[in-house]
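These are the structures, in structure tokens.
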Structure I
Amino acid sequence: MPTELPNDDNASSLRYAYKASLMGSAYLFELTDKGLSWKISGRSGVWAYRDIASVNLSFRPTSMQAHRFRADLRHKDGGRIRIVSTNWQTVSLMTPQDNGYRAFIEALHARMARAGSTAKLTGGLPFHIYVAALAFIGLLAVAMAGLFVRALMTGEHAGAVFLVAFALLFNWQIGGFIRRNKPITYTFDHLPEALLP
């Protein structure tokens, strides 16, 4: 049975919750005057806004939810928190929580800015992973182009059509992921639209 969480579209933008797995408990977050209050798997704490060392926003689709966003927060003492925009409902259903997630992330950034935070604000994939992904896609594109030319030269028109269809599907699936996750730095007053629902 789905668990009701206090972050539907009508709930306060100062609280957010999600279930990271079907069997686990909900991850609860609240923006308080003291800082970011969190409760995860029986542990809890409060991070002062000035003590959040970095925030990384990214687009992270999964097989169960193609429209999924993630925020990775790191504390100055090394602790890490992950906040995602989806919620497990049933064995086969992961639902988006776009409005609640976006409102919470925007409010978190606003409170960090008011507290005088000097956190490192980044978006997308780490640079070395992004470069490796681009190199892989480049090699794949060269190989596909070679196969396409060979298919045309040998009269294998069905194979050429298949390669074009595969390239279009690949561009739709992987191309969007790569475009959204280009490594960037941003500021508190200009959050990256591509990395928010």
Structure II
Amino acid sequence: MDIILGSNSPRRKELLRQIGYQFTVVSPDIDENIDGVNLVDMVEKISLEKAKSLQTKYYGNLIICADTIVVVNDQHLGKPINKDDAFRMIKMLQNNVHQVYTAVTVVYLDNVYKFCVQTDVYVNDMDDEEILEYISTDEPYDKAGGYGIQGVFAKHIDRIDGDYYNVMGLPISRLDKLIKEIKKSHN
């Protein structure tokens, strides 16, 4: 059973390799602007749409797609578009708790498996100088919420409640269990 990772995320690739899987990376081509649903439904729908976009072409392969969002005070934070946007996001996150949701969709043959994981992230109080120092790095600009838990920003995280790897974009323990169940049921 060949695995297709439908993602452009370098972190997802790194995490899937880290747990020992070999796979081919394919970029799903979908419109990620989904209106009229709550934020959790949105991330789940985007993940599902990514997988469905690959299902016909890669039928017979195990397709893994995911989408991650950062939510603070019921507001969705995407990837910052510039330094001002990154500053605004980090200002909202500092001295606060926010949620990271990653929805994962796995498709094999005609079977669709979905789950969504939530992690609460508590960020320390940061002054404007610390925020400016952080957003002067390259780190914030390709990540939802404007930060990476595995990078320089780690020093500003007080604690998390939930799955660390979920915050990186792929809850690997839960995904590994699902892949093993799928392989076992199709042998």
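Numbers below:
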{"quantity": "Winner on distance in nm of label points 7 Å out along Cα→Cβ at positions 79 and 111 once structures I, II are ranked, highest first", "calculated": "II"}
{"quantity": "Value 54, calculated as percent of Cα pairs over 20 Å apart, assigned to which of I, II", "calculated": "II"}
{"quantity": "FRET efficiency 1/(1 + (r/R0)^6) of positions 95 and 143 (r between Cβ atoms, R0 = 30 Å, to 0.05) - highest-scoring structure of I, II", "calculated": "II"}
{"quantity": "Read-out distance in nm of label points 7 Å out along Cα→Cβ at positions 15 and 135, computed value 4.8, structure in I, II", "calculated": "I"}
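Laboratory data are not the source of any read-out in this text; all were calculated from the coordinates shown. As the structure is a prediction and not an experimental result, all values here were calculated from the model. Cβ atoms are built from the backbone, for glycine too; each structure is taken alone.
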